[in-house]
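Throughout, read-outs are computed from the coordinates displayed, never taken from laboratory work. Computed from a predicted model, the values in this text were never measured in an experiment. Cβ atoms are built from the backbone, for glycine too; each structure is taken alone.
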Structure 1
């Protein structure tokens, strides 16, 4: 499972939000209170504010910014706490980068949420949650001196975030990106056509984050986890028809290595051999779930099928061993090689993975190399077709207002059984 973080590309990836700061001047906007008194206020775009940026600037903590259908050609920086940015229609409220702007929506305000809208066509990320607030560093990304890896004392993590019913497609790096962020939820969202990862969680410890019930397809990588550890759950997601389904990595391009202590359960990871997807930096292809240098992770009750090179891949990477992982109770069938273990650490428990927990860590057949799989050239992220309409936030514009407070709440991995197909 190749690690695809070549240094120059990752430096561009991490935190290019300069375009978000060019979203337009802030100015006064009407703020229409919701009844009864004391309930959250609502700022309507464009009725009360002419742009989304003006709307979030006018909001107060606890308010909802409600965006009417339309294509909004702007980058948005949501820096206030406990604001809910909501589209009135998930498929018709579109933040469009026009392949010119860097990020779609950047959230640095604690306990804020983004829901029921679409972000597309950005040169870095569709939706970014981050604790990095220095505008100069945001503008030049991670390429500056002293900024590789990130100074976690200078930039403490964002505390509290949520993405619900968000569609992200055809962005140059990440669709939904949580970096230097904790206490969050990414749920019921969709990501396709990203040239790097559909959903990415990076550099947090403890993460206190759950990624659940999302669909990621036609990306270079469906779900990526790098240097993200402890209280971290990936539950009930579908990573299908990407080049690589799920990667769990340790590396030195971000702080807080090594990665450890995530739970990956109840996911469908199938047919990740898409030849009409963007190509990742190091060319990985045909892999279901790969752990590269991650440790003490639990991978269980996942359906892993039809991946041309490897279903489950466990390997060491430079400087980091993959040790103490439990990979058992999955259904791994019909892959080029079902189980591939090159990690030297004997502390890994790799069971038979025939669909039920094993009596011991004695595995079935384990290969030492992935199967040979032809690696087709990738396509430009600019050219992939738009996805079909996605399900709306229940209640739509009238749904209860829920800032990202007290997240992720109770998490029960056992509630996510082995998918049936």
Structure 2
């Protein structure tokens, strides 16, 4: 048995999970930025978009959209099991601790949705985490079977609706942002808050539609944690290479089909058909990305992984900070660039923002253990202030290759 096959000691922090969280932040940023910037960046860049803008919007749909929230959801399910084990080791009751964590997460999400971004996912995670608690008794096989059933049901629903749309409707052009919407998002802060409140029900509805997909990823993470998948396979090069070879072609093919349906050349009636394909194939590309990243960082050495791992430890703070920066740039909180920014410029800004977050995380790694949002959530979860603990976790570093 190699070191990669031996489980980590209970209580040791898994650097690989932090690395994957840090990586997922980038994909989440790219998608959320497009949604926050206005309709011209979401589908094809708008009627006056350049070929570059259209190509980048297509590429983001093919390679990024629906892939990274699945990775975050998988890691949430994995972390749920780790938190359960931590409570057991400390002799604390897990149920009240988990309930307080869910309440804290919901409250953070509500503030985030109203003030910064109506498409917040934290409230949905908080509610789904209660369902996950009720399903925690499932074994790995049972959890995976339920996850597969949830994915199949959502894909079937989207496919049926999409095919009916194709068969019964005429091609149409998606409506651009109305003048009232544009004015609201470019207006003063009260106008922006009113726009968020107006858009919040539709955003919650979209999250509810895809909640089956998120819960399925939670369950996959739960099953993986029960079998200690990351502890056993996170540094197993042969296993990681095999996963990339198996799943990358499936995921890429699905991403191309999704982008063709959502961004062209097929017309907009095919949108839901494309996303039915995404629901079925995005997990394959997500798995290939995760395994490929761990392989790459293993080849580059521990130093290459440290910025991602540091960012992953502050993932909640970074997620909220991304929305704060985007809101201050794109809405009336700042210059009000809503529906004025092309896709290429927006994505370039995202690269700069993410790079800044990585650099700041690496700089803070040796000084702080929690970000402000993590500290607040831990305070709520523990029903009191967490112990003062400046400096890095002793087990935070990604394990060296065997």
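From which structure (1, 2) was FRET efficiency 1/(1 + (r/R0)^6) of positions 161 and 313 (r between Cβ atoms, R0 = 25 Å, to 0.05) calculated, if the value obtained is 0.05? Computed on structure 2.
Quick check on the output: 13 is relative contact order in percent (Cα under 8 Å, 6 or more apart), derived from one of 1, 2. Which one produced it? The read-out was computed on structure 1. To which of 1, 2 does the computed value 21.2 (mean count of other Cβ atoms within 10 Å over residues 89-96) belong? The read-out comes from structure 1. Here helix-only ellipticity at 222 nm (-39500 (n - 2.57) for each DSSP H run of 4 or more, over all residues; to 500) was derived from just one of the structures 1, 2, and that gives -1000; the source is 1. Tell me which of 1, 2 gives 30, 57, 13, 0 when you compute P(r) over Cα pairs in 20 Å bins from 0, in percent. Answer by label: 1.
Starting from the value 117: which structure in 1, 2 was volume of the Cα convex hull per residue in Å³, for residues 273-328 alone calculated from? The read-out was computed on structure 2.
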